[in-house]
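*Asks:* What follows is a set of structures to go through.
Laboratory data are not the source of any read-out in this text; all were calculated from the coordinates shown. If you're wondering where the values come from, they're calculated on a predicted model, not measured in any experiment. Cβ atoms are built from the backbone, for glycine too; each structure is taken alone.
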Structure P
Amino acid sequence: MSKRILIVEDTEDNRRILRDLLANAGFEICEAHDGRAAVAAAEEFKPDLILMDIQLPLLDGYEAIRHIKANSAVQAPPIIAVTSYALSGDEEKAWKAGCDGYIAKPFSPRQILAKIRELLE
């Protein structure tokens, strides 16, 4: 049975790149385009891992992470923050929100697959 990954990204091109990469690597994919949809998808899809963009409409990634981690209906999977806003202090904010990993955009396919496999072991 393949592992399930929820991709939370508001930019369609970025979602497509991640979807294609992960589907070709054998993962089952679900997508959300904003923070509220991410919280709902985490409960419904029950992913094994979440890739969470931080700059999202409606509910930012940090807040979505906090909601997912606090939801007793969801056994919180590992969450990797994926952000283009790799400013000083952002990685620390991601850890404080409950992230299990942090990747700055742009990233290489090898880099993101290695981090995913590390957290799914």
Structure Q
Amino acid sequence: PGWGLSQKLSRMIGISRAKELAFTGNFLDAETAQAWGLVNHVVEPDALLPLAVKLASDMAGIDPAFLANYKRLIDDGYAASFGEGLALEATRSSAANSAVAPEEVEARRAAVQERGRGQG
């Protein structure tokens, strides 16, 4: 034990799978790691850099202040119970949403819909 793995792994893949890996020392293939939520993508080596660049480009289009606040919300909520996380989200989103003009909400909605159409 050490380095937090006994706590982190069980939260990522569930307690039974974490125990299986810890007690057997077995390795996972890429597809199983993806199915269990340990990795987000499995790609051939030559597809890795283009995918990384695309993901970075997608993230670069997000308002930096929004991104920082949302990352903090996810991290803070994950450290709390589910109910506390929901309450935290409600509090923070209510405060953030009250500062947004209706026109900005409409513009964001339209941008999200357009982005969704382009992903198909």
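*Asks:* Once relative contact order in percent (Cα under 8 Å, 6 or more apart) is calculated for every structure in P, Q, which label goes with the largest value? Could you put the intermediate results ahead of the total?
*Replies:* Numbers: P: 22; Q: 10.
Structure P comes out on top.
*Asks:* Given a value of 0.10 for FRET efficiency 1/(1 + (r/R0)^6) of positions 24 and 64 (r between Cβ atoms, R0 = 30 Å, to 0.05), point me to the structure among P, Q it was derived from. Intermediate results must be reported in sequence, preceding the final value.
*Replies:* Details: P: 0.70; Q: 0.10.
Only structure Q yields this read-out.
*Asks:* Follow-up. For structures P, Q, which has the highest computed value of volume of the Cα convex hull per residue in Å³?
*Replies:* Details: P: 93; Q: 163.
For this comparison of volume of the Cα convex hull per residue in Å³, the top structure is Q.
*Asks:* When you work out FRET efficiency 1/(1 + (r/R0)^6) of positions 80 and 104 (r between Cβ atoms, R0 = 35 Å, to 0.05) for each of the structures P, Q, which one comes out largest? Each step should come with its number before you reach the end.
*Replies:* Numbers: P: 1.00; Q: 0.75.
Looking at the calculated values, the largest one is P.
*Asks:* Taking helix-only ellipticity at 222 nm (-39500 (n - 2.57) for each DSSP H run of 4 or more, over all residues; to 500) from the coordinates of each of P, Q, which one would give -24000? Mind dumping the intermediate values first?
*Replies:* On the way: P: -13500; Q: -24000.
Attributed to the structure labelled Q.
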